[in-house]
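Structures follow.
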Structure P
Amino acid sequence: MATHIAHGRYTAYTDQPFVVFLIGMRVNKPLHVRKWLPVANAMAPMIRHLKEHPEAGLLHFEQFFSWPRVLMVQYWRSFEDLERFARDENAPHLQPWRDFYKRSGKAGDAVGIYHETYLVQPGNYEAIYANMPVFGLAAATRHITVAEARSAARERLQAVGAP
């Protein structure tokens, strides 16, 4: 599949707060496939649901594989949206999460999971993309030329309100 390369230097812009959510898993015992595969398979229905329901607040995601780890970087409109999805009895997250913790006693340490949540205020982020497709935060917000935002990282941070 061909990807359009945006030639030149670009940055991401938003004047709204947002959330960066890192979520992933690590296969600790590769031969215990029946123990870690359900964890790996749980993410696809969640992402499908979030794509079908943009009102839930997921702005964009990128997924990365580096065996034995999988990492997904998600950009959310707000922490409230992320939390609402995580706790929603009708969304495809809560039951897999409960199942993981129920099985983790039996599965031992065959698979590990993790997440990190970052609340980002306007002006407290900086991004640069050179000769890249629209990617990451720029795909979640506005993809603008560096000239529109200022040319240096410090200037871009100051332009949107950072000290």
Structure Q
Amino acid sequence: MAIVFHCGNCKKKVNAPNEAGGKWGKCPHCNLKCYIPLPKSDEEDDLTLAPVNAEEEAQYHQLMRETYHITEDLLHQIDESPEPESKTHSDEKQLVGMIVKYLRHMADGQIDAAIQVADKVAMYRVQAVKILEGMAVAEMQDEKLRDIPPKVLVGFIRNLLTKLS
């Protein structure tokens, strides 16, 4: 017994052999690929289908529009936190200590710890940039950084400067 179905594209009636069910084939009328449904087995009951309730569908779309507008309103109400540059004064010695700690963590491969320190340093962006620029050209470095090759150290300093920019 053949499978009889309608092409999804041209809507014309198509016959296919039972063994073609569940596969894709070309429609003989429009030559586009169409899915050949599986043949109905005798044990299967017919599905009872119901039409879409237009009122429920309209209500759903209205609720989705309202949700979208509420979300937009909420997003526009969020106060953006002030720029980290608002904290401009810090004890310079303490800030140098944080920068040295960042550089030491980077040299030791402790990236997560370095990122946490960099986030703290970023709160004092303006002051930190000046310190880092001085460290990049300095001949003598902090004792804790002397074992780091100069080119590597400069690379870490530039990396932090990039993060602060």
Structure R
Amino acid sequence: MEDYLRIGVYSNTHGIRGEIKVYPTTDDLDRFKQVKKVYLDTPKEMMEVEIKNVRYFKNMVILKFKGIDNINDIEKYKGCDILMNREDAPALEEGEYYIYDLLQCEVVLEDGSHFGKMKEVLTTAANSVYVVATEDNKEVLLPSIPDCVKNVDIENKVITVHLMDGLL
């Protein structure tokens, strides 16, 4: 999975001509128009499909794949993740990271002591929130702000944090 990035989840069919509704999991909806091929992560295989058309409806993306023209050909994949090749992803700015790269990073305090493992990243209107699983099976929520997250080293999978008053 390290070679792929999830950009959406196939939530339902749209009409009878093979279009699907996708719940986007990317922060950039234009990504669906920028990428030519995506992968359906089915239980049996990674199915490569070529995007023929992209439309937007409310908070969903409507996709039409080349060669899939009937609801019966696509309905069985409902619930599958929509993935793209990592190599097709745009370059990130300094200080930007893919959520997948943050997961399972070791979280350490400023003094270098082990605090826990990155379990999940919640996205909110204000800022992301890191969910850290501590060694005593508790979850700590850390806001992804400069006062709290001091350094992110993706290469070594280490995130250095400062525990602000009131977080524990």
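Here, each number is a calculation from the coordinates, and none is a lab measurement. Values in this document were obtained by computation on a predicted structure and should not be read as measured data. Cβ atoms are built from the backbone, for glycine too; each structure is taken alone.
Check the numbers for distance in nm of label points 7 Å out along Cα→Cβ at positions 10 and 138 across P, Q, R and tell me which is largest.
Numbers: P: 0.5; Q: 8.1; R: 4.3.
Biggest value here belongs to Q.
Among P, Q, R, considering only relative contact order in percent (Cα under 8 Å, 6 or more apart), which has the greatest calculated value? Could you put the intermediate results ahead of the total?
Numbers: P: 42; Q: 14; R: 18.
Once relative contact order in percent (Cα under 8 Å, 6 or more apart) is tallied for P, Q, R, the winner is P.
Could you figure out which one of P, Q, R the value -1000 for helix-only ellipticity at 222 nm (-39500 (n - 2.57) for each DSSP H run of 4 or more, over all residues; to 500) was computed from?
R
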